[in-house]
Structure I
Amino acid sequence: MVFPKRMKFGTFLAPFHRLGENPTLGLERDLELVQWLDYLGYDEAFIGEHHSGGWETISSPELFIASVAERTRHIKLGTGVMSLPYHNPLMAVNRMIQLDHITRGRVILGVGPGALASDAYMLGIDPRLQRKRMEESLDVIMELLLSKDPVTVETDWFKLQEARTHLSPYTQPHFPIVVANSQSPSGIALAGKHGLGTLSLSEINRGSHAKSLSSFWTIAEEQAAKHNKTVSRDDWRIVIIVHLADSKKEAIKQAREGAKLWQYDYFEQTMGFDQSHDCNPEEYIDRMVDTGVWVIGTPDDLVKKINELDQESGGFGGLLVISTEFGNRQQVMYSHELLARYVMPQFQGSLTSLENSAKWTSEKAPMLWDLRKQSLKIASKDYKKK
């Protein structure tokens, strides 16, 4: 195993709220969830940006972060992700610097090209240009953060003249930055180009560019070497769907309806993803669990999956659970609690000293128990002499 000494755990909060429910309460549940994760000791929460589709109801992760930062103490808060082609890079970086200050260094800039073609369409952006524009934007953002000189640049979609960031970042030299990737090699290549962290779905689009998570990571290392940068597996986060309960049977029962709505109603019927013709929508969860793509089960099932991902990837530094609301409010909260109680300690080194102490005490127990009995006898004799 090549795990870091302390693996990071967090959530990837798009969010996903099914139609027909009160959207205001959905946003309140999102705030409540991040507060709960903060209490449980999760490390990170990444908040999405979406503008269409009906389910993913947060349009400004920065506004959400500003709100939830006041309700939390420790958890780091990231954009998950800011869709760079939708924003002027100077405005984007200045907003993040402001959040860096008001959170006292608890923000992470997560970037991507924009996940929803419907968002790009409304903005008049050709989806075929999104990844190119993301790279142009991130190149400028890094220059604004690291260069002492003003930045002048002109592309076919933005122009900067002697631009500087207004505030300097609270975190020096700047807040952490991660690049999302799943469907193409462009994201992880861009992370390598700038020596940044990365977010990857556990099941990547395994086209000709990568046959495994390990070969996917090789792209980052190759690009980093090409641009005289370095990348660390500790900054590589794997994103996965998880719902836990006290038994696997119970977890699948809780999640079945929500999984059907999530995959069939949203991704297939609303977003137009390829349909799963080989199974009924109600049976989709069984296929995803049987193939190991999702972890719907117990904490032990998730521990097993993390070890499998470690072997497949060659090592990574963080696990992000996609917030799906597969169960009801109480079941979702309990799922995160089970992860914090029984999974996190296995990968954060917090059990080692306790286990060593228990083993040492057990080995000494006969001798110590005999001394205790002798001590009681002596005490009794001393009392009788008085």
Structure II
Amino acid sequence: MDFGLDGVPLNQALTGVGHYTLELAQALARIAPEDRFELLSPLPSLHRPALPLNLHVTQARVNSLSRRLWWQVGLPRYIRRSRFSVFHGTNYSVPLWKMCPTVVTIHDLSLLLWPQTHAQHLARRARWRLPLMARRADAIIVPSQSIKTEVCEHLGIDESKITVIPEAPRASFSPVAETVAVRRRLNIGDDFILFVGTLEPRKNLLMLVRAFEEILRNRACQTQLVLAGDEGWLTGELHGFLKNADFSERVRLVGYLADDDLRALYSSCRVFVYPSLYEGFGLPLLEAMACGAPVITSNIPSIRETVGDVALLVSPTDVKELATSLVRLLENSAEREQRSAAGKQHASKFSWEKAAAATLDIYRRLSVNQSV
């Protein structure tokens, strides 16, 4: 059978949804070599790694109208010509005109539930578009039970339509022994706290910076705070705070990093901290654990599902609790080692092959129903 997947997330530097799309597609192709999979976009992909022979990254040949109105015109036309058994919208969207059964992945409902952490026009658009996409799709995939509950409650979807399929760390993420060269190039010392993710309000970085200030005020140390990730949106308050802080030279904003650099930082940080206000899953948490980083993160439902009892959980609104927890791990090497070992074991329970197998079950069920 032929299955189409949304390749638009591959048109830019890969973050959460882009990694999800590429890793899932590759795992699907590996476990189902008799089927054909196509990652489809009207724009050229920036990412063409060595792919299984039955996985293709395609730039659709469409006219300017079909490119501009991709979801309304271009994609439905392409699906009709290609005769896909199923189309999977990996980034919240499916075609408005249904030419075959469709699956949509809803990673979270932050645009609806935390609109103040997004640009206003995107939050307004999501209020009508997310419910529409959820209704149009034949099946919905979510990464956690907490998001399934939210989709049922806020989008009015019956739970029988929704399947929880956890994500996984990429297989390449494992401990790295030699990290000095990477850290020297990035001007990072031996003693540092790490955050990885897009710099945007939902990641709660202002609270992290304030907790770091609290640590420096009460503890003589050479610790650095390293923020790794693309510049996102609505970061004026964060940058304003850092500009006026007398410890700003101890905070390193290193931007978007290649995987080799990320592995080196995950493997050598004293603590990985992820104080997000809201998440659908929290993939950087598992990637950090896979590399052996001890983790401090937010005590919220979706993250509790992801990390189990392995991470040190804190309130995402309590600066003093975060500061206290950071000092606790920074000063307790035995606890860091215990959490590092437990984290590696926990992360190993997740795999893209498991995610792909559960996803393929949905594809095949929809294909059978279509043919009946």
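Read-outs throughout are calculated quantities, based only on the coordinates presented, and are distinct from any laboratory measurement. Given the structure is predicted, the values throughout are model-derived calculations rather than measurements. Cβ atoms are built from the backbone, for glycine too; each structure is taken alone.
Compare distance in nm of label points 7 Å out along Cα→Cβ at positions 93 and 117 across structures I, II and report the one with the greatest value.
Going through I, II one by one, distance in nm of label points 7 Å out along Cα→Cβ at positions 93 and 117 peaks for structure I.
Ranked by distance in nm of label points 7 Å out along Cα→Cβ at positions 197 and 293, which of I, II sits at the highest value?
I
Going by FRET efficiency 1/(1 + (r/R0)^6) of positions 45 and 341 (r between Cβ atoms, R0 = 25 Å, to 0.05), which of structures I, II comes out largest?
The maximum falls on structure I.
Where is FRET efficiency 1/(1 + (r/R0)^6) of positions 53 and 125 (r between Cβ atoms, R0 = 25 Å, to 0.05) largest, in which of I, II?
Structure I comes out on top.
I, II: which one has volume of the Cα convex hull per residue in Å³, as calculated, at 200?
I
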